[in-house]
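Just so it is clear, none of the values below were taken in a lab; they were calculated from the coordinates. Everything quoted here is computed from the prediction, not taken from an experiment. Cβ atoms are built from the backbone, for glycine too; each structure is taken alone.
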Structure I
Amino acid sequence: MSGTGKSSVLAELERRGCEVVETDLDDWCVWGTLPGAEDAGWLWREERMRELLERPRAVPLVVSGCVANQGKFYPSFEKVVLLSAPADVILARMKQRTSNPYGKTLDEQAEILGHLRDVEPLLRRGADVEFDTSQLTVAELADALMAVIGAPM
């Protein structure tokens with residue numbers, strides 16, 4: 001979810017030696033509709049995601065993103081982690097952050113609250129573990145994630 005600290009903790013995990021892929025960036029997604037779905041949304045480019053997940057690697061891979069077809073890839077992930085935070089914390093972070101303009105307007109903030117209401121419960125059901133990022137520093141969250149993925153700290 002937006003404003004939970006994904007970008008900050010991804011940078012820390014990368015600094016600690018993990019391979020990090022933030023699918024909200026670059027060319028990982030395409031706008032489309034899932035079979036049987038009425039609404040369009042962002043989808044991972046499936047071939048590109050399969051290639052990423054099948055590639056041999058010497059370091060842990062951490063993939064970040066929230067798209068309509070991510071559940072299709074859950075069997076390929078060792079763990080699915082949900083980062084969450086209370087709405088007031090998320091909205092405060094949106095107002096303060098300088099690395100991304102999203103979340104500054106009232107319309108975008110309403111969209112974020114809608115995602116918290118409608119999307120986060122779906123993500124929670126598919127997650128193996130959840131961390132409330134309002135209770136952890138970036139370093140503490142990175143430590144917790146490193147423990148989840150079984151990487152040395």
Structure II
Amino acid sequence: MAIVTALLIDHGETVTPLVDLLEASWPEWYNPRGASARADLAERMQREHLPLGIVAFVDGVLAGTCALAARSGGVVSERGPWLGGLVVDPALRGQGVGGTLLARSLVEARRLGHERVYALTASAEALFVREGWRLVETTQVGGEAHAVFVRTS
């Protein structure tokens with residue numbers, strides 16, 4: 001099994017399947033009255049600026065995505081950049097795709113001149129700990145506990 005990552009801007013053909021994955025994964029966020037997955041992905045079509053989209057493929061099949069952004073969608077902070085929108089196709093979870101996306105995000109952050117990356121999560125704490133990220137704090141976002149992690153790039 002080969003996991004390969006790339007910038008979203010170099011794989012525009014993945015936008016429609018990523019819209020489907022994002023909407024299926026986060027229906028409370030991506031819904032007719034909420035955020036637009038397609039608009040979020042369009043903003044991430046960058047190479048030299050934030051927000052920057054990253055995609056992962058397993059044996060040539062689209063497996064997931066994440067983004068580096070100047071701000072977190074759930075926390076107002078002077079910290080940044082933030083890793084966000086990390087999602088892996090449910091059929092491919094548990095195979096290292098998430099960790100590979102996290103690693104690529106650190107490479108891209110360093111390339112863009114950022115010394116560290118922050119992340120906010122309500123459900124993927126184990127992934128961040130396993131990949132060597134450090135818990136900074138726990139905060140409430142929308143009445144739900146979220147962990148804030150940091151990693152040096």
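As an exercise: helix-only ellipticity at 222 nm (-39500 (n - 2.57) for each DSSP H run of 4 or more, over all residues; to 500), calculated from one structure in I, II, equals -11500. Which structure is it?
I
Quick check for you: by Kirkwood radius over Cα pairs in Å, which of I, II is greatest? Please report the intermediate quantities before stating the final value.
Numbers: I: 16.4; II: 15.5.
Ranking I, II on Kirkwood radius over Cα pairs in Å, first place is I.
Tell me which of I, II gives 2.7 when you compute distance in nm of label points 7 Å out along Cα→Cβ at positions 67 and 115.
II
If relative contact order in percent (Cα under 8 Å, 6 or more apart) is calculated from each of I, II, which structure is the one that comes out at 18?
Answer by label: II.
Of the structures I, II, report the one carrying the highest value of percent of Cα pairs over 17 Å apart, for residues 43-106 alone.
I
Of the structures I, II, report the one carrying the highest value of Kirkwood radius over Cα pairs in Å, for residues 59-138 alone. Before the final figure, lay out the partial values.
Working: I: 14.1; II: 13.2.
When Kirkwood radius over Cα pairs in Å, for residues 59-138 alone is calculated for I, II, structure I comes out on top.
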